[in-house]
Structure 1
Amino acid sequence: MEYNFYKENEEDKIFWVDNPNIIGEFLFSFDKRVVFNLFSDYPHKLTKEQKEIFDKENPYWADFFKDRVKTTNY
């Protein structure tokens, strides 16, 4: 599958994936190779460093999923 990557802000480290064919799917990547699904992969499939970057750049989602963090080793 070929993805269309974009950044919310030029200085961000996270790339979001634009997929107009699927509504409600939030995909993102740090390197354009490994793609994460926000709802099924956050935070347990991210490294500690990736989670820190994600949370800094996306405070809304970090707050939205704060209950999930309690069940991980962060």
Structure 2
Amino acid sequence: MNFNDHNPPHFHANYGNFQIIVEIKSGIVEGKFPKRALNLVLEWYEIHKEELIDNWNSLIETGEYNKITPLE
């Protein structure tokens, strides 16, 4: 997530020269990623969807967020 970002709530992911944006509420993905990397990002997203929404709201309201653990 980026500070002062635009709606709808989303997060950015980078892998080498590839970049995607994942809309948090719907899971819609914009951009291109290698299939294996995309599957890992989407697995992480499913696990942390509620935390992502909470962080988005917190960033908008207070400018603060909580770190979300990476996929192991």
Structure 3
Amino acid sequence: MGTLSVSVLDDLKGRMINTDEVNWSAVARKAFEAKLKEMELFNNIVKKSKFTKKDADALAKKINKSMNDTFLSK
């Protein structure tokens, strides 16, 4: 098994030390695995998408206009 060092704020480290019944390595492994699955799913969806940057820009423009119309009319 490989080793990975993770930096945390001193306050967080102190709180973790005071909770010695938790296997923090196992918690981190599960979090890393969950995030990787999420990213792999996202990448698979994006890879198959035909939605282009031009499409995204056009949609963003419509959303911005709608938001402006909604909030400026009040």
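A short reminder: the numbers here are calculations on the coordinates, not readings from a lab. Note that this is a predicted model, so its numbers are computed, not measured. Cβ atoms are built from the backbone, for glycine too; each structure is taken alone.
Values computed for the structure shown
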quantity	calculated
Highest-scoring label, criterion being distance in nm of label points 7 Å out along Cα→Cβ at positions 18 and 42, among 1, 2, 3	3
Among 1, 2, 3, structure where helix-only ellipticity at 222 nm (-39500 (n - 2.57) for each DSSP H run of 4 or more, over all residues; to 500) as derived comes to -24000	3
Among 1, 2, 3, structure where mean projected area of the Cα convex hull in nm² as derived comes to 4.8	2
